[in-house]
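Pasting the structures here.
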Structure 1
Amino acid sequence: MNRRSLIKYLGLTVPAYILSKQAAASIGGPLAPHTAPGPFTASWESLQQYSVPEWYRNAKFGIWAHWGPQCEPEYGDWYARGMYVEGSDQYKYHLQKYGHPSKFGFKDVIHQWKAEQWDPEQLVALYKRAGAKYFFAMANHHDNLDLWNSRHHAWNVMNVGPKKDIIGGWAKAARNNGLPFGVSVHAAHAWTWYEVAQRADKNGPLAGVPYDGKLTKADAKGAWWEGLDPQQLYAQNHPLSENSLDNGAVFRQWDWHNGAVPPSKAYCDLFLKRTLDLIDRYEPELVYFDDTVLPLYPVSDVGLQIAAYHYNKSIKRHKGKLQAVLNGKVLNEMQRKCMVWDIERGQSNVIEPFAWQTDTCIGAWHYDKRFFDGKWYKSGKTVIQTLVDVVSKNGNLLLNIPVKGNGTIDDQEKAILEEIAAWMAVNAECIFDTRPWKVLGEGPAMENAAPIAAQGFNEGKGKPFGAGDIRFTTKADALYAVLLGWPDNGKINIKSLAAGSPLRPEKIHRIDLLGGGELHFMQQADALEVSLPENKPPFPYAAVLKIR
């Protein structure tokens, strides 16, 4: 891409172009391709050969450990950015707990993180008991620390922080529990995300004293990080993006538009090497990118290279059969043929033609002790109803259970997982190995569904589920109707299954309440009327009717 095209593509003003000239000049076209032998190449045309593996379509439910050094303060998501935003809650907390970010930056938070009580075997076994059919671990975040023994990045957990291979431990635990292993990769955005670390206070006794985001290896003499280059972590040897002092600009620039300073060729190349190293070392079956479409797309083709590499490596591992999954966000119709569309904290409102995923969390993405103190976590009811809703639309649910800095989860989180496990013990057959029915469901909530915004973010914005809301799934000769509320009159009317309905013209012979036995029913002209037992089941917010 030449400079004239780059200016037009990014929509930069002339002053912003002047500011970005150095970075733009360093892009220098696509990187030399990294390939693994196989049918896929780094192009959209080639990636359209992809077909979602059946194991993933059957799995439906995964659990995620979105865990790293930003969980050490236990004060919420994006801590490594918020601590550099003067006046923010995280900045104030950081001053109180650690000191000023000119003297104690995020690199020093990493140094404090020891993960001393982490037991991946115990945690993954609990997740499996709660119904997870695959497990994800975060491999790096926007904070740019690699959570494995990285060959290409000195800021990794074997050199700093816990001094243990986090990804290696998670991978072993997943495989010991028979769960496909996935990694989430977020570090492509460190380039712009960490720009706040270049700032200084505008007020107070240290006004004008720069934060630690511009420190270099030469500044390390006598420090615990002597020999390490903070610029390899913070990636701030570049001009600020346009409107960088606007704390909301980072969201508008997430897809590398709207004045984001383009990443250098060296930065893109290093990201590629790190990610391929991750795939080679731990052979994940699933890779999730926290990016619009693919990492660094469209200013670099490294995401396309990684996608082709991941698919080809899977084919080689499985003797000619593709078992890999790759998640990307904000995909167009063509791109959804090439990978699995991920919707963050939200759901589609229709049965999607391709398998898709929603990722969400019971609290903040990174552990936040305020959720525990305030009892703010999503309930087991909310998680289960979300799972049912997503599965009825041909989707999977990836659920993050926030992990504390020390590597444990709290008692409220354990109780939520136990509730999910208890529901699964009775009702799992309506979830796993199922496919959507001809319609996803019926009821008032469908008429008030919230539209998707950007990456997703429509979670909890529609009408709450209640009596009359039903979701359908199907498997073999069984149709499952999940009641997302228990009617007060003891009867449920299912309009989609009225006598003579074109949706299911076959005569219904039997209906059972899973965990509760056979039910009486009448198939009338306007609805199927089912009489429910007087005693509510243990989980009346997601009772399951099996219809044959």
Structure 2
Amino acid sequence: MAAAAAALAILAASPAGAAGQGGTSREASVLFVNGRIYTPTGWRSAMRVEGERIAGLGGPAQASAWRRTASRVIDLKGATVLPGLYDMHVHPVLQAKGGEGRCRIPQDADAKRLLALVADCVKAAKPGEWVTGAQWQASLLEGTPITAATLDAVSPNNPLMLFDVSGHSIWANSKALELAGITADTPNPEGGIIERDAAGKPTGILRETAGRLVTSKLPPQPQAETARRLQQNLAMLAGYGVVGHVDAMVYRDDLEVYASLADKALLKQRVRGCIAFSEAGRPNPAFEQTLAARGRYARRNLDPNCIKVFADGVPTESHTAAMLAPYQAGQPNAPPTGLLLFDPAQMGKLVTEWDKQGIVVMFHAAGDRSVREALNAIEAARKANGPNGPIHHVGHSTFVDEADLPRFKALNAAVEMSPYLWDPQPINDDITSAVGPPRIDRVWPIKDVFANDALVIAGSDWAVVPTPDPWIGIETAITRRNPGGSERSFGLGEAITLSQAIDMFTINAAKHLGIVKQAGSIETGKSADFLILDDNPFDVAVTSLHLIRPRETWIRGERVFARRAPQGSKE
């Protein structure tokens, strides 16, 4: 979160304002000269922007002619201009609502550090007040029991719950279990697991839908506070060069917040909001009413015509991702091949009906079985309704069976990958232990899906990851190593090229969103959505890509972010 906080601080001080904070007004004609402008047909040095659109691209001769009518000329002085980036799986409104709590724990924290940080959070809380936070990592807690009793030692009187790094498991203390009414007699909810010890007593670990037994007891946050925090999150995304995103799980109150920002001209990015059909398998009781009312929240920058479906959990030590073959490691509380969170026949009928209405379906699918069942549901819709319906979205796709690789293109489905997790880190140690070879060699098989001509898009899943910085994802997609390089790698055989990585974040995203004629690349007639960079990604060392930061971010011809120059420097 440190990088995110730094970006936000820069935005707040930016002379040009920030996304969600007004930005600068559009000018009639702006001419950019002496740049390195990345276009589908090669590099250009000049770009003319008229209002919201790119009116021309060319070289010095065109720039000279355009100067006569330009209301403003910006000398790029050799800076690089790239299309704006898209995050196709992110949770800015969930984070704004405090969905993962205010007690933030670094993902690399061991047991001693974690408990010390949590103890500080408890001390800062009022007596009896809920303390919530994230993100613990099982592989780093060896030797320390992940039980309610361990948390009781630092929080005996305050209810305490902590999400794990995936967001799919909760660790609760005894007070939280008591307030949730969880006892030895409480049955596992459908699609969830209450982990128990040998005597049948709940340990304090709640997987998937079982976590809702606790989270449903948390007091709601005022909507005005959610709007304020969401505005900050959108500003942070603009600081990384994100001009559009898919909010991967929204409820009616979330759409209300987004719509309110749009009505105040504070929503700059293009946003697709995917209405929760379920939350980790738990039905959303307000789903039908929210879906029926979605048109009420549609705005120029807000598309609520999307449904989010959880097909499974995660392939960590929880063993809740649905796999075709059993997990390698034993897990006494989980089925051998994980959890499939819907009935395949019923889902095929539902997707067929939604597809007929022109609604995009976004699946959370981490295991190879859940990916297959998501594709099966899309196939049922294609057979019933024809091939020209919405481009549905299979999210995460951590494991994909080789037999399913050609199906994405055949079914006109987008395959989303999570490049921010492609470098060695603790969660991947858990995945490796749970799944084992040879399957782990093809984890996040992005090279394979590109080879099968699939529409490949990228999503951060922030706030599951520490930062939604796309430049980390771009680098690690190419290296499959830690940012900056490392001896260790993760799925190295699935590494891709820089051009492929940029396509994932730009033109492919626009294709999936149905706006490729208007956005996703720098071309005459398209929306003026672009980034000004001090460093050219094609010139720097690949291990330096994660250091790239936009100097400016423009959306529809409006500068919505400008990085503040260091003190003492001249612009």
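Values computed for the structure shown
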quantity: P(r) over Cα pairs in 10 Å bins from 0, in percent, for residues 163-490 alone from the coordinates reads 6, 25, 34, 27, 8, 0; which among 1, 2; calculated: 2
quantity: Cα extents along the principal axes in Å, for residues 211-386 alone from the coordinates reads 51, 40, 33; which among 1, 2; calculated: 2
quantity: Label whose coordinates, when mean count of other Cβ atoms within 10 Å over residues 259-266 is calculated, return 16.0 (choices 1, 2); calculated: 2
quantity: Origin of the value 39, 26, 23, where semi-axes √(5λ) of the Cα gyration tensor in Å was derived from one of 1, 2; calculated: 2
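Each reported figure results from applying straightforward, stated rules to the coordinates on display, with no laboratory input. The shown structure was predicted, so the numbers you read here are calculated from the model rather than taken from an experiment. Cβ atoms are built from the backbone, for glycine too; each structure is taken alone.
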